[in-house]
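**Student:** For reference, the structures are reproduced in the following blocks.
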Structure P
């Protein structure tokens, strides 16, 4: 089995981890949560973080490591740059919810905590941006956006 196939497999698995964890967070999020529930969300958010780091590492390896398509195929494609920008934006948007889950997960597990509306809105915006990325990936794979 070639390294490229293993890298592409890890790339897909990390995408599934990101999507699954963000959807899970969205489905489990309520206006009021116990600290125990928030701790569960923090664990799921940790899966999201590991998926994002794996995706980033593998994606950079595929891009700059010369596996599969040449580096220029990606570097000279404006759609690729939009895709990377959206991925970075999703990561930036996830900082506040992550900090909230970590901080509010500490303490009495039965204590009720109010979840700010901002958490809901950030999570929904992350999901919206995440839906756009596969479209961009498909366009990019067809060579659309290449300017080299």
Structure Q
């Protein structure tokens, strides 16, 4: 993971900061997410019914893919030297572009779009994020993700 000082963060703006390892999105993970969120739509948890859809199999919840960003970001985003705490701040944009089929692998690709401080010691970092699906050209999702770091 790239570590930098606040006075050098501008050097990373417009640049890719990292690409995560591949993570498997298997049926067990999808089922656990369905249980936690109480979203048991058949397309996620019923392989027989899902086989009759255009996808041909079960697919991950879009929100499961989105929720994996924290894991995917580990090692792929900028950390400010002396950071005391980092938090999610929100999203400017999220689009679920392509479904993740059960058994596929995903990874995150992160580009720093901006780094701003309005309060001393509090930085808002905006990332362009693409969650790729192994073996596919179209990503699972694209987003503009806002994080906040306190130094």
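Read the figures in this text as sums done on the coordinates, not as results from a lab. For clarity, every value in this text was computed on a predicted model and none was experimentally measured. Cβ atoms are built from the backbone, for glycine too; each structure is taken alone.
**Student:** Supply the structure label, taken from P, Q, corresponding to Rg and Dmax of the Cα atoms in Å with the calculated value 17.6, 58.
**Tutor:** It traces back to P.
**Student:** Once relative contact order in percent (Cα under 8 Å, 6 or more apart) is calculated for every structure in P, Q, which label goes with the largest value?
**Tutor:** P
**Student:** Using helix-only ellipticity at 222 nm (-39500 (n - 2.57) for each DSSP H run of 4 or more, over all residues; to 500) as the calculated read-out, with -26000 as its value, let me know the right label among P, Q.
**Tutor:** So the calculation was done on P.
**Student:** Continuing with the same structure: When mean count of other Cβ atoms within 10 Å over residues 63-70 is calculated, the result is 18.8; to which of the structures P, Q does this value belong?
**Tutor:** Value 18.8 for mean count of other Cβ atoms within 10 Å over residues 63-70 corresponds to Q out of P, Q.
**Student:** Supply the structure label, taken from P, Q, corresponding to FRET efficiency 1/(1 + (r/R0)^6) of positions 39 and 71 (r between Cβ atoms, R0 = 30 Å, to 0.05) with the calculated value 0.10.
**Tutor:** Working: P: 0.10; Q: 0.95.
Going through each structure in turn, the value belongs to P.
**Student:** With mean count of other Cβ atoms within 10 Å over residues 79-86 as the yardstick, tell me which of P, Q scores highest.
**Tutor:** When mean count of other Cβ atoms within 10 Å over residues 79-86 is computed for each of P, Q, structure P gives the biggest number.
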